Structure P
Amino acid sequence: MAEKKILVADYEQQSLELFSKLLKAQKYSLVTATDGQAAYEKFYSEKPDLVVLEAMLPKLHGFDLTKKIVQESGGAVPVIIVTGIYRGPQFREEAIKNFGAADFFEKPIEPDKFLARVNEFLQDEPDYGEVLPGSDQVLDFLAKALEN
């Protein structure tokens with residue numbers, strides 16, 4: 001299983017350190033940025049599997065960055081918005097409906113709930129190729145079944 005990469009963008013060093021600690025403990029590879037423009041550039045250069053960002057980012061607002069990432073990845077890269085500024089269900093709803101965020105957390109986050117969502121988004125699709133028989137095996141089985 002390839003190591004999953006997460007881009008974390010936050011202007012607060014303390015938040016970056018908290019996310020780094022939480023996510024590295026889960027064996028995720030981490031890329032960080034402290035403003036929206038840098039996060040956008042790293043999104044392209046690093047090709048993360050998931051993006052976690054603060055809504056209030058300098059240079060490029062988190063909501064706008066979310067919309068760009070969701071549109072440009074065709075929704076393939078989930079974006080989780082984590083914010084201490086925007087509070088209440090109306091912001092959560094706006095972030096998810098209007099900007100395409102995969103989820104929305106208010107700071108301080110509940111680490112268990114946050115990690116559960118991250119793990120959910122990054123769960124590997126099961127590899128059925130190893131479980132299902134190949135076409136030759138199926139044909140052999142059918143040929144033997146028809147003989148009886």
Structure Q
Amino acid sequence: MNLDRLVEHVHGHVGWLAALALVHPAILLRRRRRRALLSAVAGTALCTLAGVLGALMYRDYRERIKPLLFSEAPAFGWAFERKEHLGTAAVLLAWAGLSAHWAAHSSTTAGMNEPLGRLAHWAYVAAAVSALLAASLGVAVACQRSF
């Protein structure tokens with residue numbers, strides 16, 4: 001197995017773990033005052049790791065896989081493009097959720113805990129949905145063409 005293929009497999013598995021891990025803080029943070037820092041950090045870290053692995057593969061993917069994918073099945077090529085956008089959104093939203101959750105529990109400003117808690121919850125909901133969609137599209141594309 002070559003290195004690209006190994007990284008691709010690890011990226012896919014970590015991506016699914018990240019998507020599932022982001023669901024946990026999305027559920028826990030429904031109660032605005034609840035502390036779920038470990039869950040939030042774990043989900044955000046896994047999501048970030050999946051993004052970094054994807055970025056490491058991107059140059060080789062763009063040169064070797066993307067042209068073949070678009071020539072064989074353009075719909076899957078465009079699906080991969082959407083996957084990239086959704087994956088990036090998941091990472092950014094997870095970091096926004098983690099930042100808001102951290103700030104909600106360390107803020108001394110009166111009245112800020114509730115809005116920050118609400119922001120953290122909805123950021124993790126959006127991150128989880130984005131990650132689940134990205135992971136699903138990733139499986140579909142990998143079934144069509146991979147390293």
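Throughout, read-outs are computed from the coordinates displayed, never taken from laboratory work. Source: prediction; values computed, not measured. Cβ atoms are built from the backbone, for glycine too; each structure is taken alone.
Just a few scattered comments:
- Which of P, Q yields 24, 8, 4 [semi-axes √(5λ) of the Cα gyration tensor in Å, for residues 96-135 alone, calculated]: Q
- Comparing Rg/Rh (Cα atoms, Kirkwood Rh) across structures P, Q, the highest figure comes from P.
- Each of structures P, Q was scored by mean count of other Cβ atoms within 10 Å over residues 32-39; the highest score is held by P.
- Structure from which 2.1 was derived, distance in nm of label points 7 Å out along Cα→Cβ at positions 56 and 88, options P, Q: Q
- When helix-only ellipticity at 222 nm (-39500 (n - 2.57) for each DSSP H run of 4 or more, over all residues; to 500) is computed for each of P, Q, the one that comes out at -14500 is P.
- Value 37, calculated as relative contact order in percent (Cα under 8 Å, 6 or more apart), assigned to which of P, Q: Q
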